[in-house]
Structure I
Amino acid sequence: MGPRGVSPREGWTVVASAGISFGAMTVAFQAHNLPWGGIVLWSSIIVLLAGIISVTGVLHRVRRVHPFGYDRALRVALLWYVLVVAVCGWWWIARGPHDASATLTTLTALAATAPTALVGLRLVRAAR
């Protein structure tokens, strides 16, 4: 049980941000292997930026108190996300077409964003 005043909406917004990131990353990792890959990649980045802007606006309105360790857990989850994007972005985006399967790149995107979603779900649970 967390402290009083925890916002379940904030937790769901964090989960939504992880979902937006997952979708964009899944498309970006395979974009070079798709017809019109450059346009697909560009479009996924635009959708990601729009999602970040909208989620940030919602988070600003619904942010409340956090349980102990929430901020640290969120920072660690986001650092993990950035590291995965940096490494896999190099192998699967910057270098052009690749042989990695869509299953592998999708599972990697899931592994990158799952910790952020779990931090959001922890906030939802603490609000009960």
Structure II
Amino acid sequence: MVGVFIVLSLISGIWSAVKYQMVFNAVVGSFPPQFQDEDMSGYAFPVLVLSHTTPLSLQEEYVKALTGGCVMALCISLCFFSVQQWIVGCVCLGAFAATVFSTIKAWKTCKANRLRVEAADSRESS
């Protein structure tokens, strides 16, 4: 069972990292000048990728990348629980809870941006 959790965590982690990097590369050029250096762009990315000026498709891909991180954290936690490493499993479960919280927050922001765009489109069409 441990092998299954390790494989699932590797697959979800790699998939999530690739998707995250693709979104980052697509968005980093639109950052304000003060956030375009390597250090600051990493800190500004989670906020700026969910701004209303970022295309919704990129926002959705970002939320998918965060979801992959949730799956990875859960699989790592289950891996430690299955080998009866309770303390490390609980720490990883806490990391899972934190990633779920940030993913839900990002999803709600993305949803609000989508509703804003849909409302603007409906006003324009009428």
Structure III
Amino acid sequence: MEMNMKDMVAALAAMPDDKRKIMMAERLDMFYEMPEAQRRPAMLGMAQALSTLPESDRRKLVKTRTEILCECSDQKRSALMGTHMSVLQGLGEQALMQEMQAIQSIIPELSPQNQAVVKGMMEKMKGSM
């Protein structure tokens, strides 16, 4: 039986950090390999499912995704973040603000190197709003 997107994001949130990171990295790799026309609806489904989670679970997933993006090449990070921002803009102001607040809240928990990468990502996000 195939898991629906809500069940999948809930299962990811319930995983131990190391396993969640592996699973999310694989998912982000799959998104990156997709043409934009396929990537956007797939990422939209994830974003919509993520918005149904309690804040603590949503925050865990945002933190893991952010850590993975920090480890990606600039090209891969830019492609994934561009699609992600497009999806969030389509979902409206509340989705954008929720995302920005979640990212802001996890920055102190990141390594100094990843904090610098995230600050750069935030500037790009603000610039595309």
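Read-outs: derived from the displayed coordinates by stated rules, not from any lab. From a predicted model like this one, the values you see are computed outputs, not experimental measurements. Cβ atoms are built from the backbone, for glycine too; each structure is taken alone.
For structures I, II, III, which has the highest computed value of mean count of other Cβ atoms within 10 Å over residues 15-22?
I
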Note: relative contact order in percent (Cα under 8 Å, 6 or more apart) at 54, derived from one of structures I, II, III, originates from structure I
Determine which structure produced the value 44, 14, 9 for Cα extents along the principal axes in Å, for residues 55-110 alone, calculated from the coordinates; the candidates are I, II, III. II
Cα extents along the principal axes in Å from the coordinates reads 59, 37, 21; which among I, II, III: II
